[in-house]
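Quick heads-up: structures coming right below.
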Structure P
Amino acid sequence: MFGIRLSLDNLKIGRLLAYLVLFCMTVLTLVVTSSVSFAVTRLEGYTEVYTLVNGDSRVWHLENPQLLSELRLITSPYPNIEAFLKFQAYSNRWQGATWENLFFLREAHLKYRGNRIETYLFTGQDRFWFSEPLLNIVSNDVVKDDDWGPRAQGIRLDFWDMWGFSGSAFYSERSTGYRRPEDICAPYEDCFEARDQSMDDYRAIRIKRSFVKDRLIIGGTYARKDFGQAEREYDEVVALDFEAALGEIFKSLSRLGRVSLITEAGRNISGWLGDRNPCGWKAELRDIWIGPFSMIASYYNYDDDFYTLGLARGDIWDDNDYYGHYIQIDYRVPMKAINLKGWRYRNKPHKLTSERQPFEETGGEIYIEFVHGFKGRVEYKRHVNKDGVWPNLIFEVSGENNLAKIKTQFRIKDIGTDYQIRIYGFEANANITEKWKFYTRLMSVEEKTESRETVFAQLRYTGWQSAEFFMEFGDWGQSNDLVNTEWFISHENNQTTRRQFKTFLRLYY
């Protein structure tokens, strides 16, 4: 069944689904407002005014003010049916040099929920997640086509308690173009140039069944992407998985906890691979307790081209042609709010080349909860690859009360190497008064030859019942994960604090 290819290119089913959603919900809205007296309908939204004063060029100037309005309609004309529409109007939305969609449909869905099924017709929403245990052969991050929010459309079905079976399935189409991988945008550079249009069809299904009161679970996952007109232009992967609660099946193991064994094996049968069908598998032991110790261990083996970039996200795709293991041990100190954790991760290529070398990571962490709401964490990890040994150390102290929440971090990256960096980070969230809130992040990066910093601050007023106002300075993305904001602290980056002020006024209705 997995080798059958449905010819859907000429039908453009995804686009038709989007139109069908809009049509159905428009009809529902008319029904609700005219004749269905017991319907539950809610109309809400907001309008936001945004301005930016930019001083990065050493000359302060006002950027184009922007106005964003959003209107949401939620209605349930019958107990099992829900319709949702979201429209937006954006005064500064550009595609290249062309004005695009002053008023446009942002997202919509039509939902039906029964006793054992739930189905969605949707557009502009991310409804592609699966509860696949280990391999993650299909990634919702890839399918949803995210560009300032999901843009894909399709249909999703979930079912449960059907003769012991449960599962999910979706069909989706994304008909927008791709951003070129080489596009790297400088501040305020136009990144929305015309792109090659593509019509990609996605379909995936996952089914599982439990036995012996959920002590045994067997499942299967299938995913496919059609990306061209030729006969072999498609990605296709199938996988089977098995989970057993050994500690609940065998009494001799019950003293060690549930002791769950999970395995999943898959096969890539994509058309572009020709006669090659690479395989991959992973096994994991978890839920193991020995007194205050808990443990998790896994082993995996992936052939070259097992993961396909059209279905799986990039960090998993990079594991192709590797095998390795992961072990983690946690220790909860008795009678103390102290947790200790240690781990080891090793990845080895099947074929050793100058570009493909083994790498490993070992590390440990101490987590302590103090009195008066304070917490501390110390983490050390050591990464080894073909370029050398890269130690890393992080100290963190955080605390909170009714007035403020603070976090301080100090990190030494690539200890003892020519690329050693020291990073200091501070984050605070304070209630100045009942109506005024203040939030800030500060970070300093010190290299051997230079240092740089970034500052982000926000002042927010919440005194209005149906509105909020806040001002910002700096760029929040430069320190979004404090000392772990890898792109900002890297040697290749030379950015400092963005000299910009923003103001937002949002009115709710």
Structure Q
Amino acid sequence: MTAVARITAVDRFIKGLKEDGIYADLQAACVMAGWDSLAGALTPLVGAAPTNSGFIATDYDRGGIGITGDGTSYLNSNRANNADPQNDKHISIYLTGSLDIASFPIGDSTNTGRSDIYFSTSDTTIRINGSGGLAVRPNPTSGLVAGTRSASDSFDTIVSGTVASQAGVSETPSSNNIAVFARNNSGTVDGVTTSTLAFYSIGSATDLALLDARVSTLMADLRAIEETGFDRDALAYIRAVEEADGAYLETDVKVAINNLVSGLKAEGLWESMASTCLLCGPRTLAGALVPLRGDAPTAYGGWASGDYDRATGLTGDPTASLYLDSNFPADSTDDDDHHIAVYVANGDPSSHVDIGYSGVTSYSQILSNASNNLILYYLGRNSIAYSPSGTGQGDTTGLIGLTSDSGSSFDFRFNQTTGTATASASQSLETLNYFVFARNNIETPDVYSQSKLSFYSAGSSLDLAKLDTHVSAYVTAIGAAI
């Protein structure tokens, strides 16, 4: 069914191009998404097949995402820059992933008659058969980026859906083939990009707005096909992350998110997770701070992109006083019905708190004590319960969680084992937000953590073993997808 839907989407795309009268303008083009394999993605829609230099199967995502560059691999379009008339020419690419600055997604850049697109730090430049009259446009986050020339003294461009005209005298183009994911610089390939592209075309002058509409619709269709049957809360989260990231998520990442949300709901855990963030999976730090449930956390201390690894998680830095305020008050749940949990990808051997608060009469925190390498648990109590297996647990990895549904005891979990603590009776939870990568000590962060965390959650009581199963599966799936 999915294969039939993809074929239908591509068929509708081709028919649409023909209805718009622009199909004949595409002389060399590849739809680099929607097919089951990289070989399918490199089968030309029209024109000669590109020559693949370095791309492998894992670089490809069929679900409206395309091929991700690695900084060394590129395609030879096998379409010469002078194959189209000097004043009747277009080139285009469709960007779906993170834009790679200081790179060429397509081009032939001889001294004169250049046709190329360049992503710089602050803007995108486009030339069509010329060296002067450079079109400078704001960098896109995604979508069609293209230029077309139908006159000797000007050409049009499209970036982020905006068509603009640019003055510039045309020049005689070279006979070099145009490269994709790079530029052909007088016979030497350079400027190789790590951007993700789902389409390219080369040919005669065309209507860029019409081409943009058709390619954008195709890619949206292909993404939607892969999302058929997804949970609506998973889809809402995916859309919010993509907006924060400024790029589409890979199909396997979206599947991992959907499987997590669907699994949590099937096990009756979803409603208990009132404040939850997936700190791995999204493309950017901004995306990782989009909440799966509840309010977005507030980041303090100057978090930077280097603190985030989308395959494994977010790493704290006590020297920079980095922490997150979950914006979830502990007393949002009942005194005898609450949980806190984190997933630790890399542990911190020093004394630290990964999540928690410390109040006047009660504490809820997961504290590692470096002096004896114990994990010390508090959950709405004013006394300690420690890891029953003794020493050697302070920098443990995996899910660590606490949950209580009574006033006389609470459960804890680490190393895939659940235990019960019978510490002092529960105390009233206090109106203090849970901090992550530190402890909220009466509105002052302390006991900072340098752990790498992939996930955190707080809310009402739940089954920690089931939570462990689903979160661990998600972290494993993200590691395999990225």
Structure R
Amino acid sequence: MASDLHPNTKIDNTHPLRDRLWAVGAAIVLFVLIGWTIILSGNESGRGASDDLKFHWVAIQQFADELPSPDLSDYASATTPGYHLLLAPIAKLGVGHTGIQLIASIWTLGLLGVLAWVLAHRFGKAAAILILPMLVSMYVLFPGVWLLPDNAGWLGVLLIVLLSLRQHPTWKTHTIAGVLLIVLIWMRQIHIWAGGIIWLSAWLGSVDQTPSIRRLFSSPIDRTGRTLIAIGCTIPAFTMLVWFMMLWGGLVPPTFQGMHQGPNLATPGFILTQLAILSLFFTPMLWPRLKETWAYHGKWIIAAALVGLILGVVPENSYSYEAGRYGGWWQLVAKLPTIADRSPIIMLGSMAGAVVFVVWLHLADLRDRWMWVGIMVAFTLAQSANHASWQRYHEPMLLIMILLIIARSSLIAQYTRQVLAGCVVLSLVLGLLTAASILNAKPIDVDQSLDELQTFDQIEPEMATMTGSGRS
């Protein structure tokens, strides 16, 4: 990551408000047509329906029965209870499961709407095409259909990332981000990592204060002062997480303790492999950037390849149900030979992903590059603490990163056609995988209660028979 790849460039909005509203409306209408159709069909097959009816719907009903004083010490979800608490009063009013599904889809509408708005800032109506990979990914669509808190979490992450990427952040920016972090922690405690990017944003300062690598610790008094303010803004969220940990006696409610404890050292290499796979669809744009980066900053390509190689070779990364390495692209790993419990797919994919990450950074300005490095490091560390290395936990963040880099890059105008074509092809592939997942999913046994699933060995093998990976 060098400071002279290209100068910081302010991106002007060249598209009228009506075009941006059109793009947002198109994204929302398309999700409604797809998502609500599945909801109204009463589909109760596959991993999404299983997680919904056996876990999150159970938690919502429990809280509804216990209102106005729900017991947060243990319930049928491994996540913090904010998502369920917001829906519990609606359930108490007598709204049925389908009605609550429609209401809960608001989080997905918000996620897609905000992202489409940001993309439309640069691309106008064409943002409706750029949003397609996000919309049709099963790891975004399924939480929009069934009662899963994933997209409520991703919406919070997206908003905090957008605030942190602002060119001129102030203490007000960090305060708003800190408030959002509190809400985010109530939705999914794993996203506490987002606090770190608020601190990084403060340390970097505004776009004209952003340092090069050699001057990262320059002006220490000013940077430390800003960062301490940002840390103060995140203390309430961290305090809330500590309160939950004390209430539960662990990072998750007692029912799920022993199921998610990591670390899983294969996760960094797996995340980079996923980035490499998604980036394949943007090769016509990334290839010339790779050649330019190699010509002027080849040391970063070599360093990234070495890091990727280490992450892909050192930890065991063959398919392993017991080790939390299953579902998604792990199914492809399972079908091919391994070397000493190392998958050539992950070894090569990790290297390719690390290199292509540098190329993506090459498209961003200096401040954004720093932020994306920090975001990826914090996100990967948090996910590596989870025993479950599941694609559903990673793919939405990678798609968000790719789309935001595209939306904010001052170099992207010359590659508009390649970007649009890449999004179309990627959306076709992800859409086909999602459709196949829905069509091949097995109906779940809705009569089997959580009480009948007493152990990890009972819960997870039962879910492994569904399409996709396991429970949230």
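Please treat every number below as a calculation from the coordinates, not as lab data. Keep in mind that what you see is a predicted model, and the values were worked out from it rather than measured. Cβ atoms are built from the backbone, for glycine too; each structure is taken alone.
Figures for the structure shown
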quantity: Structures P, Q, R, by Cα Rg over 2.2 N^0.38 Å, for residues 346-401 alone: label with the highest value; calculated: P
quantity: Comparison of P, Q, R - label where relative contact order in percent (Cα under 8 Å, 6 or more apart) is highest; calculated: R
quantity: Source structure (of P, Q, R) for distance in nm of label points 7 Å out along Cα→Cβ at positions 282 and 314, computed value 1.9; calculated: P
quantity: Answer label among P, Q, R for the case where helix-only ellipticity at 222 nm (-39500 (n - 2.57) for each DSSP H run of 4 or more, over all residues; to 500), calculated from the coordinates, equals -20000; calculated: R
quantity: Top of P, Q, R by distance in nm of label points 7 Å out along Cα→Cβ at positions 202 and 378, largest first; calculated: Q
quantity: Origin of the value 34, 25, 24, where semi-axes √(5λ) of the Cα gyration tensor in Å was derived from one of P, Q, R; calculated: R
